[in-house]
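Several structures are given next for inspection.
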Structure I
Amino acid sequence: MLNYRKDLDAMPSYDGVEKDYRIKVNANESTLGLPPLVEERVLNRLGCVSFNRYPNEEYYSLVEQIARNFSVAPEQVLLGSGSSEIIEKIFHAFGGAGHKIVYPQPSFSMYKIYAKAAEAEGVPFDLDEKFDLDVDAFIKTVRESGASLAVVCNPNNPTGNALTLAQVEEIAKSIDCAFLLDEAYVEFYGRSAFALVKTYPNLIVARTFSKAYGLAGARVGYMLAAADVTRMIGKTFMPYHLNTLSLAAADIVYQMRDEFVPRIQMAVAERQRLSERLKKLAGVEVFPSQTNFVLIRLERAAELTEYLESLEIGVRFFSPNAAGLKNCLRISVGTRMENDEVFAAVKNFVEGR
């Protein structure tokens, strides 16, 4: 008889299996590959990789680049397999029996899973009916629960809205525990709170290459925090947890990140255009977004999802059990042509054509 770890069977899981959609706007990925010049240099760099060596040189080259850009010491930067691994390790570092982790809901669905995996008590904090975070009430919950970690995704996934920097700072200065700010979508918002790390030693900022920089398949992310914080969280990572190929690609992408600015601007413009068009459809509620996706709500969301799938268009439909997300769909921003086709399909469905 196999003797699994206690409660493993009760662990929630993340379903990453997807269909081969013709138009794939369900995972908040970049709809485009790397810019041609960036791709050329990445491929040239990969040709120089020493496959027989562990990825020390590539790791520290990227760390030093990021540190220079943010004017922090290299000791304040940690890399991970996407920001997802970084978040999971932070939960592990501040989790454990008797510890509580406070996070908003609805938000990134993995927070609940990471809390359970860390054997901590997850304390979900409900957003209001417009998906706004009541900062004062959140701070009160963190304090009164005696939490070891508070988490905020900014801008928030899957709702798309964002806190101001003043609101982020209010949280950072008002709580005594660690404060993780998940900035996976911040490039589309343009207002990062990374500078607050220098003022608030409890603040940890997590970023990713998966969204704005189109490296979802490479799985690279990073965090910024006080040196003593990165030292402790670094103890939770295994040696050589990132591979040389991903690090070398991310190193080139970060060097050439200005090449991505027009694509980020295009995504923002298309998000705004798609939102405005969807708002004109009867019965469709469109929520404000500062990301590369749009969240909508309509009564027949499940039927719309099936209709879109019949057209080989994949969107993210949230189950009726997802907190606060009943009848909601999340649509990632695609190319202009993809967005036009998605909108036309939604319009035809709503108008009963």
Structure II
Amino acid sequence: MATKAKIGVLGASGYTGSELVRLLLRHPRVEIALLTADRRAGQEMRNVFPQFAPFALPTLVSIESVDWKTAGLDLIFCALPHATTQKVIAAIFAAKPDAKIVDLSADFRLSDPAAYAKWYGHEHAATELQKQAVYGLVEVYRRDIKRAQLVANPGCYTTCAQLPLVPLIKAKAIDLDEIVVDAKSGMTGAGRSAKEAMLFSEVSEGFNAYGVGSHRHMAELDQEFSKAAGRDVVVTFTPHLVPMNRGILSTIYVRGKRGRTAQDLHEILAKQYAKEEFVHVLPFGETPHTRHIRGSNMTFIGVAKDRHEGRAILVSALDNLVKGASGQAVQNMNLMLGFPEAAGLEQVALFP
């Protein structure tokens, strides 16, 4: 059997970090060689996430204790909070210029440092690395990802919106000035750190919009839709918090261009994704549920006719921790290391 690739996960005590561990444990081509979690340094993974009790995993260590030159890692996943990642990744590349990294934070998603400073409230600390970062939406940038050393894993909301919309934008099939994305996410999208607003009694039996008119993912959507269109595109995007653990459901309203009907838009998407392993377009008129993709790396997309002539309703669903984060990161790793793209990601959704 071929030697397995040695993989490191930085920030293994968070939800995306633990999801990476879950997926990598059953990946046939990799070995988990390093796990970091500064506040949990010295502990075993089973003490942080009891589901890992049966598995032999490295003891959690602090990032500062790692010698990147001698760590012998073939690829590193960086699942650290936004704004902390830039300096860590810069230090890794300084010590190991041939490193390969998939960053799950937002730190390298925006190609324009000025846009990053505007939306995140501080200057980017690694602008030279930003220039070489490849945006990691596999279905759009597959060829570039294969050659990349640094991949910026897309956001969960943005992945859910881009997969149905980018093909339609590229096909010039929809009005670019009439795109409305109404998105709902489960609680794990807020991370694992303790927050009063995330307590069970604060969120259960309720449903609310947040970041209205100002959510940071707007910059990412505008950037990628503008690239696809070849002109500036500004979308209307509103996220909502739903008291469930996992999942994102995006309801997207568009107007067909040059007489394109909802059926025409469905045909474009069905053709685009016919050979993709992790995007499934439902029969015309059917729409997905979040429970149909939970735990899987799938995105389900539905298209329905609106009662307003010329308008269509797109509905997409994915698991924010898998295709919206760690699963997509593993997909990126597979491309970067020359593995089959679906390796370690074949699990079917958990239902009920």
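Every number here is computed from the coordinates shown, using simple stated rules; none is lab data. Treat the numbers as computed from the prediction; the structure is a model and nothing was measured. Cβ atoms are built from the backbone, for glycine too; each structure is taken alone.
Distance in nm of label points 7 Å out along Cα→Cβ at positions 70 and 286 computed as 5.7: which structure among I, II? Label of the source structure: II. When helix-only ellipticity at 222 nm (-39500 (n - 2.57) for each DSSP H run of 4 or more, over all residues; to 500) is computed across structures I, II, the figure -12000 traces back to I.
Could you figure out which one of I, II the value 5, 24, 32, 26, 12, 1, 0 for P(r) over Cα pairs in 10 Å bins from 0, in percent was computed from? So the calculation was done on I.
Highest-scoring entry among I, II, by mean count of other Cβ atoms within 10 Å over residues 278-285, is II. When relative contact order in percent (Cα under 8 Å, 6 or more apart) is computed for each of I, II, the one that comes out at 17 is II.
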